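These are the structures in question, set out in turn.
We did not get these values from a lab; they are worked out from the coordinates using the rules stated. Model, not experiment: these values are computed from the prediction. Cβ atoms are built from the backbone, for glycine too; each structure is taken alone.
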Structure P
Amino acid sequence: MNRKIAYRYRTLLFAFIMSACTAMIVSGIIIFMHAKPHTHFFAQWFGAFITAWPIVFIAILIIAPLVNKLLNLFVENH
């Protein structure tokens, strides 16, 4: 049985996945660039990720609709 998630959750799921990926990449790069090489890299990375993820998640939920409205002014419809 191939059951899919309801469409009404699409925006929330997009923000959840996109924020996780973004926070993981950015926090990893920043920790790598500014930390001295040591064995605690992954612990610091995880801590930074856990802090950044909710912030990025809320930002995407707020900013994405505004960006879409702005793009509607400049991009033609199908």
Structure Q
Amino acid sequence: MITSLIKEAEAIGWYEQRMSLEKDREARAIMANAQKEAFKHFGINLEFLLRRNEDWRTELRGILFTKGDIVKQGEAAEKKVD
């Protein structure tokens, strides 16, 4: 499942790169639609992993979907785990 997560992240990045270079509006729209599918698949894979790994859940709970400085949130989450 981790490999699937990586592949979806790579696809998201690939679409981002291609869309930034593509001049045809319709082609960009098609790629944007495909990228949204990759976002969904990435999210599904991540959720699967989080549900099955307490360490991942504990660490990421303090980072994902929070407000404020991302680095500070990460450091605070790390301290909670230690």
Structure R
Amino acid sequence: MDTGLVMQGVELMLLGMGIVFSFLAMLVFTLRGMSRLANLLDDRAADDSGPMPIQVADNRQLVAVIAAAIARYRSS
């Protein structure tokens, strides 16, 4: 087996992995920068009133119908 050919393969592998790593690192830093820029440009005022309450509808009849359907399916 030719060691020169193996060394060329290893060099090519390291070069390819280095290029991919560099691209991914640039992508991470670019996305972080864009996120910070978007946060700076966000013109909505952040209010500290807490989370909005969720409107819960009264679905007792629907729950009863679903429970009856499940019970009928399991019994057959």
Of the structures labelled P, Q, R, which one yields 1.1 when distance in nm of label points 7 Å out along Cα→Cβ at positions 16 and 64 is computed from its coordinates? P
If distance in nm of label points 7 Å out along Cα→Cβ at positions 24 and 56 is computed and equals 3.7, the structure in P, Q, R: Q
